[in-house]
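What follows are several structures.
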Structure I
Amino acid sequence: MPSRGNWCAMWGRAHDAPLRDTAMTLDACAALVERGDPDRFAATLAAPLAARAKLWPLYAFNLEIARAPWVSTQPLIAEMRLQFWRDVLVAPKPPAHEVAGPLHALLAQTPALAPLLDSMVAARRHDIAREPFASDTDFDAYIEATSATLLWAAALALGADPAAETAFRALGWASGLANYLRAVPALTARGLQPLRDASPKAVRTLTAEGLNHLSIARRQRGRFGQAKPAALAAWAAGPLLAQAYANPTRVAEGTLALSEFRRRGGLVWMGLTGRF
């Protein structure tokens, strides 16, 4: 499996010289994902080269908007950073930014991504407020907008059939919940209330909802088709949700994690079999 560092060299050998600047920009996106989202980065390395060229800008964009609410304690500054990305999505030409350029190229190939990505930006405004979710419905909608939509956008970028949307969104929701539960201790340390009810019983109920979404995705994975590399990003969802369901106290303790052997093996298994 080639590393990020080999990406530009491989692109340069396979394409004409004028495209090498594009490869370098894609490599910058890959570097951002490698540093800020190592699980998704590992998943892209298990995907074909052509898929990586579409997934890296998308995942780098996701990182940018996820970080925007936390760069300042001043809500206005965070709002301005999110607005920058909303403007990028509709701009006729991208601004000079290492992520905006590749993202703009991706939007030109798949215009249907723009409203999906805009809804992801809008959902991040919740993080600026630093307030608890008002209801379980609001929490569900947040996971849907930030995680399920991201996975569906990745699938759509890879040419997914519209009939596969339910399956990809269900898998993305399960993965998003697993990732959110892992982040609970860090959010709590910031003085936030990430879960409306953090009792073991409530966490188990929430985890059961994630496992139900995972079950829906498993029943419909035959619809993934050529977009199945997008599903690789959710490779850890099943094991993490199973851990949380078996022992909900691991969420608050910050011990919801996979061993390095389980991490590598799980991704390889999903890449080879398509099962999760």
Structure II
Amino acid sequence: MALNLGEDYVAKIRRLFGLNLYEAKVWLALLSQGKSTTGRLSEIANIPKSRSYDILASLEGAGFIVRDVGKPIAYRAIAPSELIEKLEEKAKEDLDIKLDKLSKLKGSSVLKDLQELYSRGIKYVKEEHVVTSYQGMNSAMFRIKKSIKEAKDEVLLVTTANALSSKLRALNRALKHAKSKGVAIHVMAPIENLTEEISSDIKQIGKFNKLNLDIGRFIIVDKNEVFVFTQNEKETHPSSEVVINIKGPYIAEKFKNIAAAHTHQG
């Protein structure tokens, strides 16, 4: 009998634990059984049996499950509370390794060479005329967060009803940092009624304005920089997202006027 869990719940588990669709389904199936065989799990999770071997090996390698010795081969799920502790410990270890590598780069000859190379190139570019594109949400978000944290006056976040929650979650710390410096934060989306959770999140960072229609997704920083999300988020994987970063007060003003023209009055 297949495990009957809603798509939204499976998607939430994928997002929280960084799993793909089949991994999430198999893990949830194993959690519901306590212990099970490969064939039984593929049945419950409703995935091809040929894929279940790779998926179980992947989950085992990541520490989500353990294999029992014996025949037929069976698997057991790690208790979620224990799993969280293991993932937290691994994340800290990975972070320490990355920070150590970055620390060694500071002041190194490699960094000096790279900085010199960058300086040679940047002198040919006028900063106010720069247009840059970012492929993939992770790459784009890193640059957007940096810009928001350095904001001095205002940040205008315009998004769709569908993407509002994910944008707030992704930019939460950067927006709070900007607010702590006195930067005005305005969140705008074409949504009739905010959930209690989203409303609370917005109140912690700034103000919400309802748009009377969907005008896309873009972020304006200090009336001098715009980040435009060019894809339909419902049809695009985050790794395929393309974000264009445009600098200059003229274009920033035009985008702000678009948002103002479609702000709900009353």
Structure III
Amino acid sequence: MRRHDCDPTLTDSQVLEFCKKGFLMLEAVVGDDVNRRTVEYLETGDKEPSDILHQDWFVDEVILQRDAAGAVRSLLGRHFGLPILVSNHRVTCPSPRQFWHRDGNSPHGPALNYLQVFYYPQDVPRALGPTEVLPGSHFLYTMGQLPQNYMGHYGSIRGSVYTSAPAGTIFLTVYSIWHRRSEATGSGVRNNLKYNYFRTAPPRRDWLREEGFDFATADYGFGGPLTYRQQHRDTVDNAEMFCWLCGKAGDFRVLGGQGWPVINSDGHAMVGRPYGVPAGLDRR
């Protein structure tokens, strides 16, 4: 396995936000020349153009692109494993929307041992059917076990996000997030490259630490229109994933009621610090 190391670029708040939403958009971070060369390379129509990983220009400017690699380093730790397979979700527009799905071999739990990443080498407006994602759906363990043909019965879901973006955009996702190709009403060909990065080191909090960031008072609430889970379950899930990434999985405990981490989710004022903050979580 080829590995890479670099400086992390995400902060505590950005890592926590990724835990909540399950994806991160990095718009137009790849240059025009590389986008053009990529589109030309994809004219072969190969659905699995993994040979592009042998092109130094592509590896240097896309796979190891500074912003993307820094975000991957923040989430997967040192010496993360580089992609070994590239798929191209190429579609001729207009085209119907795809059914909702989560990609196969998605284990359930707070661990983040790999990332699914998408790269748009061309402008993808709404008319060209950008990938649609459902924020927070990487925690929908029960619903996620539905067979694909059952999940396909879901139509529009409130709170979903269309990843319309300019050429050169890279977006990182938790592998198990619900997603689909949206309906394309325009004309032309849309390319969308997909690949994975892998963790090779134990999780620890070695991204950019924020001055004054406090595990006890951080806002772990989802903040979206819907969480698709029972009340406050989103806050607990987000806190557990963040603690796992910090290497604090063994310290994670939930007291319940108005105790940590739920007390912060609605932004209400409280007297003193919340009850139930696990002893292993501190401000350092």
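Every number here is computed from the coordinates shown, using simple stated rules; none is lab data. This is a predicted model, so every value here is computed, not measured. Cβ atoms are built from the backbone, for glycine too; each structure is taken alone.
Odds and ends about this structure:
- Test item: helix-only ellipticity at 222 nm (-39500 (n - 2.57) for each DSSP H run of 4 or more, over all residues; to 500) calculated as -21000, pick one of I, II, III: I
- Per mean count of other Cβ atoms within 10 Å over residues 101-108, the highest-valued of structures I, II, III: I
- For 70, 58, 32 (Cα extents along the principal axes in Å, calculated) the corresponding structure among I, II, III: II
- Structure from which 0.7 was derived, distance in nm of label points 7 Å out along Cα→Cβ at positions 221 and 245, options I, II, III: II
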